[in-house]
Structure 1
Amino acid sequence: MPVISVGNITTGGTGKTPLVAWLAKYISSKKNCTILTRGYKAARDWVDEPALLAHSAPDTPVVVNPNRVAGARDAIKNGAEVLILDDAFQHRRLARDLDIVTIDATRPFGYDRILPAGLLREPLGCLKRADAVIITRVDQVDKNRIEEIQRTIKAINPLLVIATAFHKPLCIRDGQDVESQPVQLKDKKVFTFCGIGNPDAFFNTVKSVGAAIAGSMIFDDHYHYTKADIDRIAAGAKASKADLVLTTEKDFSKIDTAWLTKTPVKFAYLAVEIELLAGAERITELIDKAIAGKISTSA
């Protein structure tokens with residue numbers, strides 16, 4: 001059974017979820033695939049990454065189980081031909097054919113320190129067991145920084161396949177699933193909020209479409225919102241004379257849309273997808289080899 005893992009070496013958002021969605025869309029055109037995710041804080045997270053994956057890749061089943069081996073067995077019983085592991089670089093009990101690591105160009109190596117002093121989940125040397133690295137958000141740093149990140153990675157593992165990518169804004173959606181194009185945010189005043197690992201990256205993406213951030217609120221990663229939080233955000237947006245309250249799709253999925261019916265400012269989220277740039281062909285070649293069983297399985 002071909003198994004492809006997507007993970008990272010730091011905490012916080014590096015683009016794993018949009019990459020898993022991209023992988024699911026790519027592989028499902030060739031074979032039946034299933035996404036395996038452990039979930040965060042068990043069942044509560046069904047309104048977090050698993051729900052986001054289910055929405056972003058609607059044709060791909062998502063199995064939520066902290067026991068990935070049991071989840072894999074369930075997926076296989078239900079017809080899976082390829083397994084995609086979400087956030088699994090450190091979860092090594094289930095063998096995989098291809099290990100892809102996402103690294104955020106805006107803060108690639110977690111301040112070079114292991115948790116809790118820095119953001120690294122494990123030492124950088126662990127990249128030796130990876131097969132490929134995708135450097136995300138390359139649009140938010142200069143060319144010299146990208147080259148520096150690539151040199152650091154290659155010094156650890158010269159055999160790694162490296163690609164670059166960015167988070168491409170797709171559309172703005174509100175609570176009624178009404179869509180508008182990102183270009184319509186140009187010169188608009190927006191109030192932003194999020195509870196993700198790298199909030200500045202989201203704010204920069206909002207700015208990239210021409211919006212002006214009138215104010216913002218930052219919550220803890222994986223934060224679960226209450227109506228009081230939404231009321232406070234709405235009050236902040238009104239005070240800043242914002243045209244729109246904007247958040248991430250992940251954060252919006254954790255809001256009861258019934259809370260938004262009487263807010264003084266409209267709420268919506270910016271949907272994004274990952275777009276591979278340099279090195280895309282080498283990544284897809286690796287994926288094709290993995291699903292064809294032509295890559296040796298590693299532990």
Structure 2
Amino acid sequence: MSVRTANGIGVTLLVALLALGAGGTALAGEDAGGPGSRISGVFQVDFTNAYFFRGILNERDDFITQPWGELYLNLYSSETAPIRDVTVGVGAWASIHDNKTLADKSPKILYEVDWYPLISLGLPGGLTYTTVYYFYTSPNGAWATVQEWNHKLAWDDSEVLGRLSLSPYINVAIETSRNSLGTEKGVGIQMGVEPTIYEFQNERFPLALTFPVEVGLSAGDYYENGAGRDDTFGYVNWGVSASLPLPFIHESYGAWSLGLRGKVYYFGDNLAGVNRGNEIYGVVAGGLGVEF
């Protein structure tokens with residue numbers, strides 16, 4: 001249930017998160033991280049050619065490493081109650097740039113570290129509501145901390161549509177302290193679908209292919225330009241994502257997988273201006289992750 005997406009600092013952060021996960025797992029007893037456990041998590045390291053935050057260009061030059069992790073604690077679950085599941089969690093996400101983007105202090109390569117608590121409610125009909133409060137920080141001093149409160153509603157429609165399921169979602173992002181673009185705090189909306197097709201059904205290596213499409217809109221002051229003019233349309237992106245499990249790693253070490261994603265952004269006027277005048281830009285990313 002992820003909310004978010006070769007360098008010493010990146011490895012250090014990941015190791016620290018893994019240590020935290022191991023500590024939390026030990027507190028839950030012998031079954032922690034396995035069937036029946038209330039504690040779960042995901043840790044991953046991604047590598048990409050460009051970093052866009054909801055269409056807003058942060059970096060598209062040199063090498064970018066993005067380690068992240070999330071830990072979850074399931075507080076309640078029911079098959080018949082109006083609220084089927086209650087889960088709380090914490091997460092950390094980092095973006096490390098060899099280009100030392102806008103660095104004003106050390107560590108110059110550590111452009112961004114985000115911290116966030118979350119609460120997720122499972123609802124009838126395959127609906128899930130998740131609220132996340134983000135603290136977007138910049139250790140290298142590129143910008144002052146931004147805070148944002150997110151509300152996401154997702155629908156697992158696989159029981160209704162089966163293999164034709166679209167997994168639609170909508171997220172409302174409310175800036176509560178400072179802003180990511182423009183002059184005023186704003187409200188953004190992201191909505192999309194993530195249809196998945198399993199084309200290669202191999203017993204040991206079932207390759208999953210997903211074809212996500214997402215639209216980013218401003219509900220007010222989210223995609224402002226320097227003159228304070230807001231664009232309702234921010235971006236649309238589409239692409240393909242492949243995930244390959246690694247079953248040769250013993251399950252006692254978690255469920256490991258490799259991922260590869262490619263997508264194309266088409267930007268509205270204001271975001272095209274931020275992206276050096278380019279209306280279209282392609283992003284490729286790969287990653288190694290583990291879930292427990």
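No value in this document is a laboratory result; all are computed from the given coordinates. Computed from a predicted model, the values in this text were never measured in an experiment. Cβ atoms are built from the backbone, for glycine too; each structure is taken alone.
Some points to look at:
- Distance in nm of label points 7 Å out along Cα→Cβ at positions 72 and 208 derived as 3.4 - corresponding label from 1, 2: 1
- Which of 1, 2 yields -8500 [helix-only ellipticity at 222 nm (-39500 (n - 2.57) for each DSSP H run of 4 or more, over all residues; to 500), calculated]: 1
- Taking mean count of other Cβ atoms within 10 Å over residues 88-95 as the criterion, the highest value among 1, 2 goes to 2.
- Per distance in nm of label points 7 Å out along Cα→Cβ at positions 96 and 112, the highest-valued of structures 1, 2: 1
- Which entry (1, 2) yields the derived value 58, 46, 36 for Cα extents along the principal axes in Å: 1
- Answer label among 1, 2 for the case where FRET efficiency 1/(1 + (r/R0)^6) of positions 128 and 216 (r between Cβ atoms, R0 = 35 Å, to 0.05), calculated from the coordinates, equals 0.95: 2
- The maximum of FRET efficiency 1/(1 + (r/R0)^6) of positions 152 and 240 (r between Cβ atoms, R0 = 25 Å, to 0.05) over structures 1, 2, that is, the highest value, falls on 2.
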